[in-house]
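In what follows, structures are represented as structure tokens.
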Structure I
Amino acid sequence: MKGVMALGDLSSLPNIGAVIEQKLNEAGILTRERLMEFGGKGAFALIRANDPDACFSMLCAIEGATRGIRWHRLTEAERRELRQYFDGV
């Protein structure tokens, strides 16, 4: 993939691969600690400000990463709440 950087600190979290890590880095989030400060929604909002095409799956992936779980383990209620947030960003 063109422009994808080498994996770093964030890639050790669940759901975070090269593309999402690059998006987080571009948003100024370079470390796990910084990601935890922003939380999943806050980090996604920063990404979405630069990339209006950032998708709902990315939000779920980042939220799961902040919780230390694979995104598919989010409950239906958590996904509904994230969908409401996503629709409002």
Structure II
Amino acid sequence: MQTVEASTRQSVNLPARVSRQVRALAKTRGLSSSKVIADLVETGLAAKEREKERFFELAERLARSTSRVEQKRIKAELARLTFGI
């Protein structure tokens, strides 16, 4: 038997441009704006979790690495993940 996860009502303010995009996406998918927003938030949270896992994976590789060249490359990638540079 499937378990239904309880929903919580949230109120959010979206910039007008984002709101238009959400409504357009909802219309093309035949969904409500609320459902589209929920899907986008879930997708964003999953992406953040993958990003975090990637960061820790790289940090682990850096700690194990003995090659200066690889360490430099991993540090650069960690900097990109952390600072966007």
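Derivation of every value follows stated rules applied to the coordinates shown; laboratory data play no part. As the structure is a computational prediction, the values presented were derived from the model and not from experiment. Cβ atoms are built from the backbone, for glycine too; each structure is taken alone.
If distance in nm of label points 7 Å out along Cα→Cβ at positions 11 and 27 is calculated from each of I, II, which structure is the one that comes out at 1.9? Kindly include the intermediate steps, with their values, before the conclusion.
Details: I: 1.9; II: 2.7.
Going through each structure in turn, the value belongs to I.
Computing relative contact order in percent (Cα under 8 Å, 6 or more apart) gives 28 for which of I, II?
Values: I: 28; II: 16.
Clearly, the read-out refers to I.
From which structure (I, II) was helix-only ellipticity at 222 nm (-39500 (n - 2.57) for each DSSP H run of 4 or more, over all residues; to 500) calculated, if the value obtained is -19000?
Matching structure: I.
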